[in-house]
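Got some structures for you, see below.
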Structure I
Amino acid sequence: MTSALTLGVLVPCRNEAGVIARKLANLARVAWPAPGPHRIVIVDDGSEDETASLALDAIAVHFAAAEGPCASVVANELEPGKAGALRAGLAALADSVDVIVLTDADVVLEERALVELARAFADEPGLGMASGAQRFVRALDPEGAPAGPGGAEPEPAGGLFDRVTARVRAWESQRGVLFSVHGQLLAWRAALGLEPRSGIAADDIDLALQVRERGASVRLVQGACFLEQKTPPGPAAEAQALRRARAYVQVVRRVAPPARGGLATRLQWWFYRYVPLAAPALALAGLLALFALALLWGGAAPALGVLFVALLLANVGTGRRLVRLLALIGRAAKLERREPLADRWEMGRP
């Protein structure tokens, strides 16, 4: 089915001078669904760098033709932060589009990503929100092509955790109950009237839960791919992971579960609300239980053997990554109890 839906692409920005020109070059080279007219709104959330001026320069280069998408830059004059920036962008679009597409300034869309998003909404009337599919790569072409530097084939950079969560997303998507959507490329029907809530850093999950509350489905569109540069291991990557973990903890604690959806929805919410946050304590309790059983049934030698094996697994490969993940969850939960993460925060760029 050919889509006749018009798209309004929102790119909220704060201090994105390093990537905004690449983003607009990418939006200029991707395919757009016919017939349009489509719109692009860059929302400057009080940037302290040249984000706004660089965006205007790129718009003059790439979107001067009358037949292409209309692109503009607006300032967030509402509440500072991601929620305020999104509301400013939605106000700029008003009622001029059918589908809102939220995308981050630092990701690059594959050629048919927007076409596939529009097709998904045209083909499924009950679809309320569609998430793009993520591909982690080591480096991106600076000219906005969905490729590596110089137009080369991008080098994959996703790890085991990324592959496992991708499978979970695909399984949930088949049932229309996708939970962990990708805010880097996320689309929803404008008629739903979604509005991000202030003080919630994980705005993407919050918006997805609003869609579920309205009885519409949320799916992953595999053909709508975006490329994201993986931050190399180090302090910047650790800071990113902690911020994302805190945002997750915050949203599952503060947002009410969807009232619609029946038992399956309630079980899904219960799992995401409690199991990840309880994982560090459950892992420690499981280790202590094994130690106690070994001590009770076999004495000191088997008990020490349990500790030795646990220490060995915790310091190699997947075991080490699992321990780091559990420690990250525990730290994120502790920090959120002290002071909630603000919805105005910046991700360090690779």
Structure II
Amino acid sequence: MDKVAYVSQFREFVGGGEHSLLALMQNLPESYQPLLITPGTGVFSQRAASSGINTDSLPMPPLGLRSFKAMRCWIKWLGRERPSVIHANNSRAAFYAGLAGKRLGIPLIFHCRIAAKDRLMDAILMRLVTAVVCNSMAVAERFKNSNLPVSVIYNGIEIGDSTGVVQLPSKPERLMLFVGRLTEEKQVEVTLDAFALLAEEDTGLHLAVIGADAPGSEAYAEGLRQRCLTHDWGLRVHWVGEQEDVARWYKEADLLILTSKHEGFGRVLVEAMAHAVPVVAFNVGGISEVVEDGVQGLLVDAGDIKGIVESCKSILKNSDQHRKMGRAGVIRAKQFSIKQHVDQICKLYQRLISDEVA
């Protein structure tokens, strides 16, 4: 049995990356033993532990003087556990695991989910990393000038069903969803702008905003909620917070809207498509690798609010188009299965382990 040390600099769920990593660990073949390392205890690490995954904590302070003390802990832990592979889920995790792993001769995978370059950190990581996994071709562009082996392995999504019921003050005639953290990067204000214009014509349309206030973005999120209090259409915006059972919302939804500045992959798109919900999104990052424009939904140039509004109208008013996109989405979502994701990741593990043995 090969040990794989999974390393995340986050103890909480801060985005799709933690959900994807947890699904990977939970679906590994029995020939692998996952070990999860986070910088403390949080909901993410607790959920991993409750599903039978061995978890531990190691320090991952911002790079500085404290890094030297933290490194001694890493070398001691890796020397004791001796994993066959280290799988780091973000840059800072890759830095600490990579330095210690390099000293002990343990191969390191950097699983990158963000397209934006970090010139200083990237330059350091290129000396520590054995292989890079990117969740889209758009993200892989970040490493086009590196000599490292880069694999594009799309996220695997576990599609859950639900018997739960959506609880709203009144049942909407049509329901749009926004699913994601309430951050400026997700541009929730643009979703509200679009909904305000749609709601003027469609009095039966409601918007459910599903997602928690991200740490550091509380003022931004509160500003969004306060804005809704000053408009009549705001009565049809429902701030339901983070939902463990998102599937019940997809079952009731007519449309998913995603107006992010950047998206490495966009796992909520796959979740929506799996439940036959058409999507409208800005065409940024890896979104066009997930959604085929005009097939499972409509993609709009970044920043084109008018285009977002017209695309939403087109789908909501055309029941034929809505049904076709819904059916196409169910088929498309199957291409992002957790099994396919795990199989591709494990093939990479085996190549790295074989190289080490050789």
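No value in this document is a laboratory result; all are computed from the given coordinates. Quick caveat, the model's predicted, so the values are computed rather than measured. Cβ atoms are built from the backbone, for glycine too; each structure is taken alone.
Which structure, out of I, II, was helix-only ellipticity at 222 nm (-39500 (n - 2.57) for each DSSP H run of 4 or more, over all residues; to 500) calculated from, if the result is -15500? The partial results should precede the final answer.
Numbers: I: -15500; II: -13000.
Derived from I, not from the others.
Distance in nm of label points 7 Å out along Cα→Cβ at positions 96 and 224 computed as 3.0: which structure among I, II?
Values: I: 2.1; II: 3.0.
The value was obtained from structure II.
The value 9.5 for mean projected area of the Cα convex hull in nm², for residues 128-263 alone was derived from one model only; which of I, II is it? Let's see the in-between values first.
On the way: I: 9.5; II: 10.6.
Clearly, the read-out refers to I.
The value 19, 48, 31, 2 for P(r) over Cα pairs in 10 Å bins from 0, in percent, for residues 192-255 alone was derived from one model only; which of I, II is it?
Details: I: 18, 36, 37, 9, 0; II: 19, 48, 31, 2.
Checking each candidate, the match is II.
State the single structure among I, II that was used to calculate distance in nm of label points 7 Å out along Cα→Cβ at positions 200 and 248, giving 1.7.
Working: I: 1.7; II: 3.6.
Label of the originating structure: I.
Another one. To which of I, II does the computed value 18 (relative contact order in percent (Cα under 8 Å, 6 or more apart)) belong?
Working: I: 18; II: 14.
Working through the options, I get structure I.
Where does the value 2.4 come from, among I, II, when distance in nm of label points 7 Å out along Cα→Cβ at positions 80 and 336 is the thing being computed?
Details: I: 2.4; II: 3.9.
It was calculated from structure I.
Here distance in nm of label points 7 Å out along Cα→Cβ at positions 16 and 152 has been calculated and equals 1.5, so which of I, II was it run on?
Derived from II, not from the others.
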